[in-house]
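Q: Structures follow.
Derivation of every value follows stated rules applied to the coordinates shown; laboratory data play no part. Since the structure is predicted, the reported quantities are computational estimates derived from the model, not experimental observations.
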Structure P
């Protein structure tokens with residue numbers, strides 16, 4: 001009997017603690033129930049249904065970077081940084097785990113598009129191609145810094 005009196009309040013506290021989620025500034029959390037997106041939690045404190053709902057992705061809204069090192073042709077390599085950010089977390093949630101691969105593939109596609117006079121023109125072309133792909137998914141490339149290096 002004494003054990004039950006000790007365990008009951010302890011279990012109540014654990015249940016309450018598992019129901020509270022604190023989302024930091026500059027982030028959103030995607031909340032799933034039964035494998036489907038239920039809602040996106042913005043910054044602040046939220047209550048969820050423990051054991052029914054789970055946080056699937058913690059999405060940073062402040063901006064991200066991706067380093068590129070892609071072969072341009074047999075004698076040159078493209079190196080650089082792509083700066084991107086999430087604009088619409090609800091749309092971006094479905095592909096947030098694959099965004100780095102989407103950016104790499106989009107950059108390679110832009111490079112295959114033709115010969116570019118200088119790195120600025122190359123960066124503009126890569127940014128335009130990537131935004132064409134990412135905008136429909138709720139993300140945007142804000143800046144591309146590229147340089148050509150000997151392979």
Structure Q
């Protein structure tokens with residue numbers, strides 16, 4: 001089980017802690033934050049891109065392919081379902097559209113690049129975003145310990 005502790009500080013500055021590592025999330029100044037960290041949505045996009053890059057690198061290494069680097073530009077836009085420019089047949093009121101522009105660097109064949117694109121699209125974060133999920137929130141009345 002993965003576990004991350006999130007603590008809201010002054011304003012919107014938020015500490016994110018796991019495995020002895022700390023990251024900061026915040027909001028831009030124009031939205032009332034102090035701009036000391038990425039927004040939660042930016043962190044999500046970063047997680048998606050990082051996961052795709054790492055997954056592709058792991059696969060290329062296992063295959064012995066000459067992948068020298070990966071650059072990914074991840075973007076997202078939110079739409080009302082009725083205004084989404086693409087095809088949508090679901091029942092949600094809103095749609096988040098995620099796009100990744102991926103550049104695999106190295107002396108790779110076109111077949112290798114195509115396969116790496118397919119593999120990047122199967123990374124764990126991609127799967128979390130596209131598979132069914134359950135979210136549970138539970139109210140606690142005491143401080144959350146470091147061990148939880």
Structure R
């Protein structure tokens with residue numbers, strides 16, 4: 001089954017720095033946008049998660065900058081979730097220009113926070129499978 005999900009963004013003028021390429025902080029925003037859209041497509045919108053007393057939290061992130069992104073560039077941001085045995089899961093993003101060139105890679109370690117207990121959910125895969133209306137979009141069979 002294909003697990004990769006992608007959204008397209010266009011680099012806006014206010015996202016570039018004095019060197020004419022995307023400021024480093026905006027890569028994190030692009031990743032956040034892709035994660036939010038991915039979860040929403042699976043039926044885990046921010047509103048639904050909040051209603052059910054949980055939230056996605058970013059625990060760690062790392063960006064590899066490989067090629068410049070400049071004003072006007074169209075960028076496809078893929079995201080792929082992977083679940084292990086613990087309380088955390090990973091999301092890997094690839095930022096690819098429309099000519100196929102990979103501009104950046106973002107790796108994130110995430111958790112699912114129980115808003116009442118203020119602790120990570122023990123099995124985020126199982127909880128997201130319960131919440132999602134389209135769990136296959138998250139790679140959960």
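Q: Given 31, 11, 9 as the derived value for semi-axes √(5λ) of the Cα gyration tensor in Å, for residues 61-124 alone, which of the supplied structures P, Q, R does it correspond to?
A: Details: P: 25, 12, 10; Q: 33, 12, 9; R: 31, 11, 9.
Corresponding structure: R.
Q: P, Q, R: which one has semi-axes √(5λ) of the Cα gyration tensor in Å, for residues 5-44 alone, as calculated, at 18, 11, 7?
A: Traced to structure Q.
Q: Kindly point out which one of P, Q, R the value -11000 was derived from, the read-out being helix-only ellipticity at 222 nm (-39500 (n - 2.57) for each DSSP H run of 4 or more, over all residues; to 500). If you can, show how the numbers build up before the last one.
A: Working: P: -11000; Q: -9000; R: -7000.
Considering all the candidates, the number was obtained from P.
Q: Here's something else I'd like to know. Using the calculated result 22.0, 82 for Rg and Dmax of the Cα atoms in Å, pick out the matching structure from P, Q, R. Walk me through the numbers on the way to the answer.
A: Values: P: 22.0, 82; Q: 18.7, 57; R: 15.7, 46.
Structure of origin is P.
Q: Can I ask one more? With Rg/Rh (Cα atoms, Kirkwood Rh), for residues 13-84 alone as the yardstick, tell me which of P, Q, R scores highest.
A: Working: P: 1.27; Q: 1.11; R: 1.04.
Going through P, Q, R one by one, Rg/Rh (Cα atoms, Kirkwood Rh), for residues 13-84 alone peaks for structure P.
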